[in-house]
Structure P
Amino acid sequence: DRPVWVDDPAFKLDYHIHRAALPAPGGEKELADVVGEILARQLNRNQPLWESWFVEGLEGGRVAFIAKTHHSIVDGVSGAGLSSVLCDVTPDAKGPIVELPDEGEQPRHSSLELFAKGTLSAATTPPKVVQYLGQTVRNAVTTISHLRRDDPPPRPMSAPKTSFNGALSSHRSFAYTSLPMAHIKHVKNGLGVKVNDVILSVVAGALRSYLSKRDALPETPVLATVPMSTRDAGDETPGNHVHTMIASMCTDVEDPVERLSAIHNGMNSAKALAEDLQAGQTIGLTDFAPPVLLNLVFKGFRAAKLEDKLPLASNLIVSNVPGPPIQLYMAGAKIEHIVPVGPLTVGMGINVTVFSYGGNVDVGIQADPDLVEDPWEILEGAKAELDRLLAASGWVEPAST
């Protein structure tokens, strides 16, 4: 049967909350190294799949709070919603005193209940398989119809091979920066596109520069998986409520403004296909396939390093998560930045996730250091690309007083 949520009778908070200190000088690079070490360690599957770290020793007496949560529990949007629980809107807010229920009051799933659910699930599996196969055929027809349009989306499994694609190692690196939202909105308004288009174009320009310097820029454009939240307003249920679209990063276009325009047009095509596929999505593979079987297939896939041999759906993940529009505090301290960290997936050694907060767009890159030599170089390339787009959109630096 499918996994179910249960309470952990042996839950201990000490297993999940940790403390660390940065080596001098306590700058961005030192903090990023600690984050990379935390990302490289797998969460303990015998405990609730989350942990938090308080990191001291940052420049200026600051403290970093790192929250690591499995994607099966929260997605980007619901993770952002946790800020209403973990944070305050005033520095002097007093949190409520919460009384935990007694152990006897915790809901339990009896063996009989689990057996009954498993039996029902087994009985409904054959119809689900038929339903899934029919849906797959409909999706193929929908995709073909979109590919025949004048402005088609990227063809399935057509991503070029790049240096940051391949079998993932157990190591992780991290880098982060912040971009002014005012600059991004100026480009958006000046060039008639959307905020997400600007973000994708900034990342695309950085990737083009990174690959070109290594004489590794593919002739066909790099493709990105772009998550789309499928949560309804007010939906706070746990789990992953995300659909994806495959968008061209137009890295084959040299001019930054032309690249931004091409990304804008391509995103419209990619979104139209994704929405049509989502409208017909009634069942997923994980709704009926045994988790143990899926796990074995995935492990076999990794062991055979098939990600080095099979065609790629996309080259990386680029995710834009909207953050709270207000200033937040934690335990009386002002939160300066909320830097996101997105997961790596099979065959993709880089994830770029952005989070809007406090007038900035905070950018976090998680990478496999065996595939991505220097994520900081990509961030510098993103800043340079935004500067080029700013200049093209007529940005004038406000006079200082």
Structure Q
Amino acid sequence: MLNEQLKNAKNLIEEGKYQDAISIYRKMMISEENAQDKTLVALCLSGLIQAYLYKDDISTAKHNLIQLEELNNNTQNKEIDLIHRFNQALVLKNSNRVRKLGQAQELFAEISNEEILFSDITIASILNLCEMLIAEFKDTKNEEVLTEINPILTRLSKISQEQKSFRVLAESYLLEAKFSLVNFEMKKARYHFTRGQQIAEKYGFHRLAIRISDEHDKLLQNQDEWDLFCEDNESICDRIEDANLTNQIQGMIKRKSSDDPEIYPESPILLLIMGNSGISFYTKIFNEEWKVNEDLFSGFLSAFSSFSDEIFSDGLDRVNFKKFTILMTNLTPFTICYVYKGQSFSAQQSLAQFNKKIQASTEIWNIFELANQTGHFIQPNSNPGLEEIINSTFISL
């Protein structure tokens, strides 16, 4: 019951309903029964401090911190001591004085590397530390500051994996992807986008999966722009802004869900199925431009092996070809290739649906196996069952 109340109050803070959260914490603290549980009182004071900080009521936050400090001084409890130091760091972080900001950074760094008593406090400390390091770099332009971030992000991923905080794990991959962009490590960024989306989908964080996928699409669409930034040696501060790194960290600290991402159907261009010989035995061209432009289609085929290597060898889930995007999946002994324009998340759902349907159809699977064995090419529109699956999956978009 108490855990549910704490969780409810925390959710209200995330939703920006600070006064409602404050009411819950205060009611919990005035209960005589709850007052005997010193750790619970400390957690309530922690919640109050954070709610008042979000309300920009620094004075009341400091007043609650004094109460938390008194509680800590009167108990020999490492959990309460951790809660106190964390909130002390949060209050110090809201100061404009360099010395206090330095103290906050030291406390966050200390907590980030300690034994994990409350995983949410450890994770929040890591994120606050990252935010402060980026702010320090913007002020000092000292690139050594940024070298501290990579090991911190690695620890964030490790902790979220161990604590089964899978939303944080997916977001940590998104954060690593953005930091890789800052360092012009494009392939690494794409790998992290891919892993983050996979984890978000696996554990049911649907909106987050779409958001990560859209970020990945945006990188591919702006690849030339990022290449130009690299050639022009764009300043790291500008790259941090371009990667929207600070906003990503702040969103994770506040645990704010972004607005519902828009889902819109992709435009199918080409579906190609090949066997283990590497030769395609079925091709469906949806787009008139590809039907009449032989150079476009032949250019795609000649570059196919490099696309395949990039996806299957480098652990990526999509590649670009001119203004199009390519997905590939292995359904042993077949490889399915889907070319499209538009949103990759929608395209991935379409391809997954197609794969599921052909695996469920013994007739179509047998036709594919025969074509693979004999080298026979399946003509478009020659099999009504296959055409029905394709039409219902792709063309009805």
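Read the figures in this text as sums done on the coordinates, not as results from a lab. In this text the structure is predicted, and so the values were computed from the model without any measurement. Cβ atoms are built from the backbone, for glycine too; each structure is taken alone.
If mean count of other Cβ atoms within 10 Å over residues 123-130 is calculated from each of P, Q, which structure is the one that comes out at 25.1? Derived from Q, not from the others.
Which one of P, Q has distance in nm of label points 7 Å out along Cα→Cβ at positions 283 and 323, as calculated from the coordinates, equal to 2.2? So the calculation was done on Q.
Which structure, out of P, Q, was distance in nm of label points 7 Å out along Cα→Cβ at positions 67 and 203 calculated from, if the result is 2.1?
Computing distance in nm of label points 7 Å out along Cα→Cβ at positions 67 and 203 on every structure in P, Q gives 2.1 only for P.
Taking 3.7 as the value of distance in nm of label points 7 Å out along Cα→Cβ at positions 19 and 371 derived from one of the structures shown (P, Q), identify that structure. This figure was derived from P. When relative contact order in percent (Cα under 8 Å, 6 or more apart) is computed across structures P, Q, the figure 24 traces back to P. helix-only ellipticity at 222 nm (-39500 (n - 2.57) for each DSSP H run of 4 or more, over all residues; to 500) was computed and gave -12000; which structure, P, Q, did it come from? Traced to structure P.
Comparison across structures P, Q (criterion: FRET efficiency 1/(1 + (r/R0)^6) of positions 251 and 267 (r between Cβ atoms, R0 = 30 Å, to 0.05)) gives the highest value for P. In this comparison of P, Q, the computed figure 34, 31, 21 for semi-axes √(5λ) of the Cα gyration tensor in Å is attributed to P.
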